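**Q** Next come the structures, one after another.
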Structure I
Amino acid sequence: MSLKSIPEKMKAVVLTKPTTAKDVVLTKIDVPKVQPGWVLVKVKAFGLNHSEQILRLHEIEADYIQKPIIPGIECIGEIADPSDTHFTVGQKVVALMGGMGRSFNGSYAEYALLPAHHVFAIESKLTWKEIAAVPETYFTAWGSLFECLDLQKEDTLLVRGATCALGYAAIQIAKSIGCKVIATTHREEKLSLIEDADLAIVDDGDLRGKIEPVTKVLELVGPKSLRNSLLLVKKHGIVCHTGVLGNVFALNNFDPIKAIPNGVYLTGFHSNFPTQEIMMDIFAFFESYGVSPKIGTSYTFDNITQAMMDMDHHKVNGKIVVEM
């Protein structure tokens with residue numbers, strides 16, 4: 001790849017207002033020009049995320065969202081123009097967070113102009129499609145499990161709200177290092193999707209008396225079930241609040257003294273701070289354990305409207321990947 005091969009125009013999803021999936025279209029816009037401290041990435045693929053759905057349907061009206069905006073909080077690809085950074089043309093990279101798709105244009109495009117501090121070089125034998133399932137999902141799972149929960153092989157981990165891309169990734173990582181895993185879903189017909197766990201159960205909102213106390217909880221349902229999750233761990237156990245699948249975004253009238261049992265710890269993972277070291281550790285995990293990232297379904301970029309419709313209607317079990 002050379003700088004001369006960069007076209008003047010590209011296809012992208014551009015949003016200006018709340019937009020349903022069926023109304024998403026691809027438009028032709030200028031390829032962004034590089035600037036100091038930023039790199040131009042030729043996008044090979046990207047994953048879809050729940051937070052992008054929130055942006056598209058509601059959050060785009062917020063004053064802090066740049067408009068018009070190209071959504072997308074993660075991507076994988078090759079460096080098309082490194083500008084003044086340490087990257088080289090053609091280098092394989094992943095990028096995620098740091099304001100992608102909110103403060104500046106994100107990944108739903110053939111090219112993305114991204115700040116170098118949130119772009120990370122990788123070496124991997126995985127395919128582009130497999131790599132696309134990794135950045136945000138596995139970084140969030142990795143950070144939740146190891147940075148926040150300090151997960152050890154002797155732990156029993158409860159993954160609450162496990163039938164999502166992040167849940168599948170967490171189960172895979174925890175089982176790979178030798179943990180016992182209990183996974184939940186609120187729909188009985190989805191139990192087969194979490195059968196990799198040691199125990200898969202239906203979650204009716206109150207799991208007291210239905211499982212033995214665990215040492216660690218990854219809370220993906222969110223504030224809707226967080227109070228209950230705090231009652232499910234042993235003394236000195238940890239609950240990590242990472243997801244908001246329950247569509248309840250805050251705890252009203254939360255009294256930590258009464259709600260958090262003595263000797264139980266509550267933490268949360270915010271995925272806005274990836275590092276080169278962590279991304280290398282994640283890809284080394286796939287190599288060391290001989291496993292591949294979990295993918296639900298992949299779509300071509302020209303079919304991104306269908307991909308988002310299927311996400312909105314919960315037709316895909318697992319990570320949705322869009323390939324160029």
Structure II
Amino acid sequence: MKNHRFIMEKILFKNNFLPKSHFRTINQNDIVALGELLYEADLGTVDDEGFPVEDSIEEIKNTLTGKYGEFLESASFIAIENSKPIAAVLFTFYEKEAMPLLAFTMTHPNYKNKGLCKDLLQVAFAQLEKDNYLKCFLAVNAANLPAVAVYKRVGFEIRESTNLNSKAKDFWNAYLSQFPKGQLPTISVNNPLFVESSFAGNPAITDDLVQLVIKGKKIAGSSLVRDFQTVGDPLPKVGNFWIALDKNEEPKCILKTVRIEINKFKNITDEIAKAEGEGDCTVKYWKQVHQDIYTPFLEHWGIEDLNEAEVITEFYEVVYK
């Protein structure tokens with residue numbers, strides 16, 4: 001399962017949702033409590049980077065003190081129950097886009113799927129409109145299907161599905177510099193470039209997998225076809241390039257897809273398990289690991305029987321490192 005980001009945008013128009021009694025605006029006194037909430041909300045999800053709670057608190061502090069742009073206190077709301085925060089949305093003003101950025105949404109695990117995030121966003125949109133903003137935007141991990149679904153329900157639309165960071169762009173340009181004029185590999189709609197911040201959306205093992213790729217032991221990776229269909233991305237094709245990043249989003253190698261296979265989950269072959277280079281390289285190991293990865297998302301993908309689900313496997317080669 002590849003991990004890239006969507007840029008989503010929403011036009012602010014006729015939002016008149018009123019705050020509920022347990023909603024209030026966020027202030028500087030909420031930094032520690034919000035940091036703890038962010039840590040708990042991300043724990044065990046595709047956004048869990050394995051960092052300690054102190055890092056989450058620091059991120060909230062940086063947001064509220066303006067490190068990432070002016071903090072929009074009037075449009076940042078928190079839901080309280082029993083004197084503790086259970087959900088929150090935070091907006092900053094992003095000067096490069098000249099519009100508000102939805103910096104964080106978070107919901108405590110015990111309160112997910114209750115519509116809290118959606119309600120908080122509606123309140124924030126109403127306030128942003130009162131503050132004379134015309135639209136807002138966000139960046140979201142495309143593998144975070146529940147979050148993408150919520151954002152779509154409240155009116156966000158996908159604007160971009162590829163987000164190259166500056167180091168990745170430099171890495172790509174260094175690769176291109178090796179070619180004579182007129183012989184450069186091209187990037188187009190039919191030959192796109194994806195940037196991957198982790199394999200299987202799991203930052204905790206990203207570096208290990210990248211090293212397997214660089215050493216030539218891992219020459220393939222698999223995703224469910226339904227994953228691509230759900231988020232509206234085209235299926236991988238032979239000739240695609242993508243940049244593998246480590247857990248710190250540092251580019252480590254460029255891969256080129258050289259072969260594609262589609263099989264049902266139940267029919268994964270020994271060749272695929274060996275090509276993916278993980279564990280003992282058996283089909284049994286492959287199925288257990290990928291079942292663990294896919295199971296949390298099956299409901300969102302509309303998959304009732306994983307064994308019957310189609311798996312697309314990309315065989316690739318390292319073209320630059």
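Here, each number is a calculation from the coordinates, and none is a lab measurement. As the structure is a prediction and not an experimental result, all values here were calculated from the model.
**Q** As an exercise: semi-axes √(5λ) of the Cα gyration tensor in Å, for residues 133-268 alone, calculated from one structure in I, II, equals 20, 16, 15. Which structure is it?
**A** The correct label is I.
**Q** Further question: If you work out mean projected area of the Cα convex hull in nm² for I, II, which one comes out largest?
**A** II
**Q** Rank structures I, II by volume of the Cα convex hull per residue in Å³, for residues 261-308 alone and report only the one at the top, that is, the highest.
**A** I
**Q** Supply the structure label, taken from I, II, corresponding to helix-only ellipticity at 222 nm (-39500 (n - 2.57) for each DSSP H run of 4 or more, over all residues; to 500) with the calculated value -9500.
**A** Label of the source structure: II.
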